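Take a look at these structures.
What follows is calculated from the coordinates using simple rules that are stated; it is not laboratory data. Just so it is clear, the structure is predicted and the values come from calculations on it, not from any experiment. Cβ atoms are built from the backbone, for glycine too; each structure is taken alone.
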Structure I
Amino acid sequence: MIDIQILETALDPEFCRSRVEDDAAGGLVVFTGTVREQTQNRKVTHLEFESYVPMAVKEMKKIAEEAEKRWNTIHICIHHRVGTLEVGEIPVVIAVSTPHRKAAFEACEYCIDQLKETVPIWKKEFFEGGEVWVAAHP
């Protein structure tokens, strides 16, 4: 099962974890990204995420399908939020279950790394006294 969603509402890591639970899983890993209060010695006030949703969902599904092939995943859940997020809020949750622990860690890391590199989701950071679009794809 692959569950891909882009939402305008708060993300729930526990819900994502529950989506990948399976008695066949020997490993279940959840990555929760949070908005941090400081970047490059500047105090962050909030972030804004925008996306081209149809393409983002398609790309996220491709990432999950590739992880499924490489690590024999049982279930993958990738949820990303768009809109304005305050410090401490969650922009992304990735949950992965696999038959073995190491594969779950590797698949989860692959998913977040690829998401940041290829998915059309853009982040604008707001600081005290300024703002900047962050390069989504280095």
Structure II
Amino acid sequence: MAGKPDDQDLRQRLTDIQYKVTQGHGTEAPFTGELNDNKRAGKYLCVVCGAHLFDSETKYDSASGWPSFYDVANSENLAETRDTSLGMTRVEVHCKHCDAHQGHVFPDGPAPTGLRYCINSASLSFEPTDE
């Protein structure tokens, strides 16, 4: 993975919502993302650089409106940053390779980690293993 592509390249290959989420630290509306209800087996990748972030085995229905995972596929691909926007303190997660915003992680998830990675569909691509 070569790092963050230039802005012109990103604007050409990402949709408006993908660009807004990954580059502008935006959030898609709840229950609107195409991967929220995805139940197929496979890998969830960073839509910007293709880094493997999550696996279908750790995805669960948190009823939050966004794809949720209780663990990462590879901790070397995801970084955390303190986020104090919107008048609260949260932990933002972003791709370690290209810095694309993914979502946030919260300490209210299921066992075995107790974590809920609340991720925007727009920041992910999906690679099925069942086809």
Structure III
Amino acid sequence: MKDMVKKEGLSDFIYAESAATSTEELGNPVYPPARDELKNHGIDCRGHRARQVRSSDYDRFDYIIAMEDIHYQIMKNRFFGGRGDKISLCMDYSSKPGSQIADPWYTGDFVTAYNQIEEGCRGLLDEILRENHL
């Protein structure tokens, strides 16, 4: 999403971050196979380090995007005190709303995950542009 926003020249209008629901990768750089897939698409993720979702993120961001249902539930219940109206699935902005990102941690398929995330992010960006008349 950050890369799309930057390439569209919208960095002054749209701010995006990513955060984990678990603590396993906190502080770590992007996982090497994911980094390689991003590099294949000209996306530089140097310097990115994993951070965990914070309860303050709910008030800080207009959109909170989950990759899978389990992430939606964890954010809603553990981090946001049952509030979920700002949370949606990435694929809700794609041609397959309600579906989940095929988690490459388990599938090893970083190409499919990238394509799904790209489609969801593109749909989200288009919605943000429409809603804000940008």
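Side notes on the structure shown:
- Parent structure of the calculated result 0.70, given that FRET efficiency 1/(1 + (r/R0)^6) of positions 50 and 106 (r between Cβ atoms, R0 = 30 Å, to 0.05) is the read-out and I, II, III the choices: II
- Given -0.27, -0.71 for log10 I(q)/I(0) by the Debye sum over Cα atoms at q = 0.09, 0.15 Å⁻¹, calculated: source structure among I, II, III: I
- Source structure (of I, II, III) for relative contact order in percent (Cα under 8 Å, 6 or more apart), computed value 36: I
- Distance in nm of label points 7 Å out along Cα→Cβ at positions 18 and 114 - structure with the largest value, from I, II, III: II
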